[in-house]
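What follows is a set of structures to go through.
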Structure I
Amino acid sequence: MPAIVRKTDLCTGHDCWPERTNTSWSPNVFANNLNVVRRTDTWETHTCVSSHTGVQETHSPNVYANGLQVARIGDDIDCGSKNKTGSPNVFVNGP
């Protein structure tokens with residue numbers, strides 16, 4: 001099972017665009033004392049040839065925080081990155 005993604009976790013980056021952290025998350029649902037990331041939460045701008053932000057695109061099909069599905073390691077961000085890091089011990093249903 002993939003781990004849940006939280007505030008301060010990283011994405012993979014893509015091509016020459018580097019890793020980055022998220023910029024929005026649940027205001028009151030936590031894993032390991034860190035806010036969890038959900039569908040439509042955003043990621044920092046990263047820059048290579050140009051700059052762009054990211055929005056959490058794929059997610060758990062049936063685990064929710066504040067009415068939005070939670071993000072897991074391996075889920076997609078809309079710019080081509082994937083979630084890279086997450087909780088060491090909080091897991092969300094299979095891929």
Structure II
Amino acid sequence: MTEKELRKEYNRVWKELRPRQHLAWLICYVEAWVPVFVVLIQLIGGVNDEKMTIIIICIVIFVILELISTVIMVAHMREWPKYLEANKERLQSSEESKKV
């Protein structure tokens with residue numbers, strides 16, 4: 001493969017992986033705030049039936065987000081070897097061109 005083809009493959013694989021990675025980061029960020037929200041609800045004043053319902057909903061949302069981020073990261077890790085291989089070939093090609 002020429003360096004141009006390698007670079008094209010590298011960029012293609014990276015473009016496939018980047019959105020998944022950003023989505024997983026966003027979900028992890030939201031997940032981090034769910035427990036804080038639950039604690040704030042409890043601190044604002046006692047726990048009654050309405051607040052308990054909100055807390056349970058928050059916990060369910062937390063679990064769902066955790067499952068989604070896990071699925072995204074597993075899919076991301078399955079594609080990662082393609083990215084590494086494309087990057088490795090690109091680096092080898094650029095090192096060979098520097099030697100010449």
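Can you say which of I, II returns 18.0 when mean count of other Cβ atoms within 10 Å over residues 19-26 is computed? Answer for the origin of the read-out: I. The value 53 for relative contact order in percent (Cα under 8 Å, 6 or more apart) was derived from one model only; which of I, II is it? Only one of I, II returns 53 for relative contact order in percent (Cα under 8 Å, 6 or more apart), namely II. When Rg and Dmax of the Cα atoms in Å, for residues 3-50 alone is computed across structures I, II, the figure 20.7, 65 traces back to II. When helix-only ellipticity at 222 nm (-39500 (n - 2.57) for each DSSP H run of 4 or more, over all residues; to 500) is computed across structures I, II, the figure 0 traces back to I.
12.8 is what came out when Kirkwood radius over Cα pairs in Å was calculated for one structure; which of I, II is it? Structure I accounts for this read-out. For the set I, II, ranking by FRET efficiency 1/(1 + (r/R0)^6) of positions 11 and 43 (r between Cβ atoms, R0 = 41 Å, to 0.05) places I highest.
All of the numbers you see were taken from the coordinates with simple rules; none came from a lab. Given the structure is predicted, the values throughout are model-derived calculations rather than measurements. Cβ atoms are built from the backbone, for glycine too; each structure is taken alone.
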